[in-house]
Structure P
Amino acid sequence: MSIDWSKLAEIVENHERFLLVAHIRPDCDALGSQLAMAQILEARGKQARLVNGHPTPPNLAFIDPDRRIEVIDRDVTAEQLEGNFDVVMVLDTSAWAQIGALSDLIRNTTATKVVLDHHVAGDELGAIELKDTDAEATGRLVAEAAEQLGVPLTPQMAMPLFAAIATDTGWFRFGSVSSTTLTTAARLIDAGARPDAVYADLYERDTLGRVRLRGMILSRFTTELDGRLAHTYVRRDDFEAAGALPSDTEDVINMGLAIAGAEAAVIFVEQLDGGFKISFRSRCELNCAELAQQFGGGGHRAAAGAFVQQPFDQTQQVVLDAVRAAMQSGVDS
């Protein structure tokens, strides 16, 4: 699914002030895409402001060394932003629920709206959609945008984009990886990205609390369906007990797929303000995006997420029942 980049070129040509927004609970793909796109726009002589609904997780702070990304209602209010941008670009999501506290501002603005995303699920935002659901990461689309807009990649663009692509592909081990993925990664390395430095920042800077929390999560893994399904959970009190943060749960779900025989993994993470964030992973016929949509979420076939505002036992039962049914259906068919 290729993107008609002439639409973006026209928007950039005819507008000056851009507001760049990524999804809540931002990951490297969201943050890296946002930061690199800002620099691409600035290379074209435009103004770019970056504002998110949630703060950048501490373990991902390396991606924004200049602390450019602001947080709504902490660093700036919606009233202060109103009328101060010509274009709002939403990156790495097209779902209202994922935009968080910025949703009302974006709904009501008369500015041009643009979505740059690679997810299948989404809402109608009234935006010009630059969407490629075959792309492995929004970061790869931003790298394409730079090329289409005639902007040479710099080391400051290349680093966050490499982090975006590397993390959304599980460090290039997921089935979404293609020759284009690796060609793009090579371009980013040539432009100054350092895989060793990115890897160290991502995976070799763990706090003691993160390590302790991971131990709790791993100790709770349970398998069923002859070992094909692995699932675990984190309760709210675990964060204080381990001295960890909610963001310290990122990527640990992938360890469920490291269990021999596991074809799907699920993790339930209780949020500090209530409810459970659920992450799904699959390396079988289980479609995580379709599964997440049953609970108001979305994502990709192999990786997706949702949020359920129910007690733990009820959440666990209804979600796991849905996973079991979907996996059993795949076997039966």
Structure Q
Amino acid sequence: MQDIRTNNKIVFLVWYRQSSRAYGISKHTGASLHYLYTSPIKHPVLFIKTIEVLRKERPKVIICQSPPITCAFIAMVYKFLFSFRSKPKILIDVHTGAISRPLSKNVSKLIMKKASGIIVINTEQQNYLMQNYQITPVVLEDPIPDFTDILLSADKQELYRLDQKATFNVAVISSFEIDEPIQAVFDAASELPTVYFYITGENKNAEKDLLMNKPANVIITGFLDYDAYIDLLHKVDVIMDLTTDSTSVVAGGFEAVGLEQPLITSDWTPLRRYFNKGTIYIKNSSRDIKEGINVALTNRQKLSKEMSQLRTEKVNEWKEKISKLSYLFQ
């Protein structure tokens, strides 16, 4: 795939440990990607780290992932206090959490209005910001990731080992956020003892009452190195990424497409529209989860073949879309 690299210095700031979306966009725009992460208690440290990165890089374009919106705010502080002559362009890559759970709607609205451009993942989010924030974002879906190098490395060394007792393996993409129906997954797992569920979130982010009732065939992996995480997704039989948010597009879906793995996801319009092949759509109930897994078990080869077709289609679509949006990064 061709990229749209420009002569301008671009910096992509992510206040988290990893982001496949940021990685993909950075790869195709030539942006220098910086993951800046610390504990919530030390969150102010990120203010200093962000300013240090920007003063060192002196970019012409700054892309800030949101949430948190404070990342973009600090980029604006840099722009007006440390780079007032060149005044770099600031773009905000707005994710679902920044819209559904903003730190403050008024603060978010003010900062977004001051940005040079807003990027969202689908038309539902675009319409919401147009109606409620009087902002007109551009829509850019996640690029389909290329995992060739990771999978070649995984062939040489075992990055993640599945439990050998399972007859069928399911990777459940999670960070134990409020929009994830994890209790329904637990309930389904308790009735499918030979199916193993690998939940990718960290124990500390889950409610204690939930963990106390965890079935034996549910494995919480904790935070994984990205290569090990992809190796896990590659080895399982199906990837599951569920949400109660009807406007969201789940990140795990893009990884499923990149790996040509069958996907089970929630039955919402944005998810049906994008993941229109190789995918099983379910209600967020234990009954539907069980039925979805049974369908995946029976039709795994067919679903994988459809995912391969979808991957080719989406790679070509994204290449065309990013070319049309090249003006943003100049």
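Of structures P, Q, the largest value of FRET efficiency 1/(1 + (r/R0)^6) of positions 134 and 270 (r between Cβ atoms, R0 = 30 Å, to 0.05) belongs to Q. Looking at Rg/Rh (Cα atoms, Kirkwood Rh), for residues 102-221 alone for structures P, Q, the greatest value goes to Q. Kindly point out which one of P, Q the value -11500 was derived from, the read-out being helix-only ellipticity at 222 nm (-39500 (n - 2.57) for each DSSP H run of 4 or more, over all residues; to 500). This value belongs to structure P.
Suppose distance in nm of label points 7 Å out along Cα→Cβ at positions 94 and 286 works out to 2.7; of P, Q, which structure was it derived from? It was calculated from structure P.
Given that Rg and Dmax of the Cα atoms in Å, for residues 62-125 alone, derived from a single structure, equals 12.6, 34, which label among P, Q identifies that structure? For Rg and Dmax of the Cα atoms in Å, for residues 62-125 alone, the value 12.6, 34 is produced by structure P.
Suppose you compute mean count of other Cβ atoms within 10 Å over residues 254-261 for every structure in P, Q: which one lands on 14.6? Of the options listed, only P reproduces it.
Here, each number is a calculation from the coordinates, and none is a lab measurement. Keep in mind that what you see is a predicted model, and the values were worked out from it rather than measured. Cβ atoms are built from the backbone, for glycine too; each structure is taken alone.
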